[in-house]
Structure P
Amino acid sequence: MKKETRQEEIVRIAARLFKEKGYSAVTMRDLASEMGIKAASLYNHINSKQDILDMIIITLAEAFTEGMKQIQSSPEDCIGKLKQIIELHVKLSSQNIYGMASLNNDWMHLKEKRDYYKKLRSNYEDDFRAILEEGIASGEIINQNPEVMMFSILTTLRSLYIWIPKKEDLNLMEFSTALNQILIKGINK
């Protein structure tokens, strides 16, 4: 396994602090204290708290974008693609619960990268909606409002970072399968 760089450590610890205290409440001094170093030392590895937030959010948004591109080009039918989207969210959320908190709660603090983030998010939602619309057109998916379907599924998926850490013995494959069952097929018997 690759050794974590000092910059990666700073970003990882900052993401945890942002989740615990909120981006606005965390100072570079707080981050340095948490790491056991002087605040001035942070600037050898990172330019600002804003740069840290940019790295956290943009890295995750680009990972979702890349995942969606792979899903879009997969030979799966629409239901298969929806299952892959759920698996993508479970994977990325479980690997980066603190970053997911920033992605969901702190994106509005982005400055220069805000428009880029909003474009990535909008494109992701457009691709998601297109899969739903294709599924409706092919008869794979019920003919309901794709916006409501997307909102319902994404609301659950975007909040996984809250739920996953509370389940120490969570088997991610079984969890993805259960989410697929509930989010795609519903709870009807």
Structure Q
Amino acid sequence: MDQFIPIVIEYFFKIRDFGGQILTPALPLLKVISLGLSAFFIWGIYYCIAGSGYARKRFDEFSDAIGIGDTGKRRQWRTWKRILKRLKSNDMVRWKMAILDADAIFDDILKMGGYRGNDVHERFQQLPPTAISNVEQIQIAHKIRDRVRQESNFVISKVEAEEVIKSYGQAFKELGLIE
């Protein structure tokens, strides 16, 4: 047993020396490869976090909590850009989602404007005709939104969806949300 431990230790040193002889010339290449892999994985982490919107959501929540900036308006602006992107697609489901999002923004604006009610319908009924120039078009758009929400097989053309979004867009411009 006394000779076993020194033999094992000597064996490990020989393996280390052999591995060192093989890896020493390749060490600069291994450093470059590991640096490249590290950069790739750091980029992947950043891409996943930024793409998921998690960091933006957390920043908006933090900003709302401490009361800095107009994060509600920024959030609505990002949603408006997403609405326009959805409207450009050829998928009716995405058009319907755009209509629902536009109406949700309009509801948020009504809430921020001080209109009270249990739901969007009550707040919408309180809106005076002089508040925006296209109240009638918004009412039609809101009825289409109701059909989108309630009727799962509701079919809408791209032209109709564009008209609905155009109505909301005009109202948002008048209210100063978009330019």
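Every number here is computed from the coordinates shown, using simple stated rules; none is lab data. The structure displayed is predicted, hence computed values, not measured ones. Cβ atoms are built from the backbone, for glycine too; each structure is taken alone.
Given that distance in nm of label points 7 Å out along Cα→Cβ at positions 22 and 94, derived from a single structure, equals 5.2, which label among P, Q identifies that structure?
On the way: P: 3.2; Q: 5.2.
Among P, Q, the structure yielding 5.2 for distance in nm of label points 7 Å out along Cα→Cβ at positions 22 and 94 is Q.
If distance in nm of label points 7 Å out along Cα→Cβ at positions 6 and 158 is calculated from each of P, Q, which structure is the one that comes out at 3.7? Mind showing how you got there, number by number?
Details: P: 3.7; Q: 8.6.
Corresponding structure: P.
Could you figure out which one of P, Q the value 1.0 for distance in nm of label points 7 Å out along Cα→Cβ at positions 126 and 150 was computed from?
Numbers: P: 1.0; Q: 2.2.
Computed on structure P.
Going by distance in nm of label points 7 Å out along Cα→Cβ at positions 134 and 166, which of structures P, Q comes out largest? Show your work: numbers first, answer last.
Values: P: 3.6; Q: 0.8.
Largest value of distance in nm of label points 7 Å out along Cα→Cβ at positions 134 and 166: P.
Given structures P, Q, which gives the highest value for relative contact order in percent (Cα under 8 Å, 6 or more apart)? Could the numbers behind the result be given before it?
Numbers: P: 24; Q: 19.
When relative contact order in percent (Cα under 8 Å, 6 or more apart) is calculated for P, Q, structure P comes out on top.
Here semi-axes √(5λ) of the Cα gyration tensor in Å, for residues 30-109 alone was calculated and came to 34, 21, 7; which of the structures P, Q was it taken from?
Values: P: 34, 12, 10; Q: 34, 21, 7.
Going through each structure in turn, the value belongs to Q.
Tell me which structure, out of P, Q, gives -22000 once helix-only ellipticity at 222 nm (-39500 (n - 2.57) for each DSSP H run of 4 or more, over all residues; to 500) is calculated. All intermediate terms of the calculation are to be shown ahead of the outcome.
On the way: P: -22000; Q: -27000.
Of the structures listed, the value fits P.
Give the label, chosen from P, Q, of the structure having the highest value of FRET efficiency 1/(1 + (r/R0)^6) of positions 14 and 54 (r between Cβ atoms, R0 = 41 Å, to 0.05). Walk me through the numbers before you get to the answer.
Working: P: 1.00; Q: 0.20.
Largest value of FRET efficiency 1/(1 + (r/R0)^6) of positions 14 and 54 (r between Cβ atoms, R0 = 41 Å, to 0.05): P.
Out of P, Q, choose the structure whose coordinates give percent of Cα pairs over 24 Å apart equal to 45 when calculated. Don't skip to the end; give the middle numbers.
Numbers: P: 45; Q: 59.
Going through each structure in turn, the value belongs to P.
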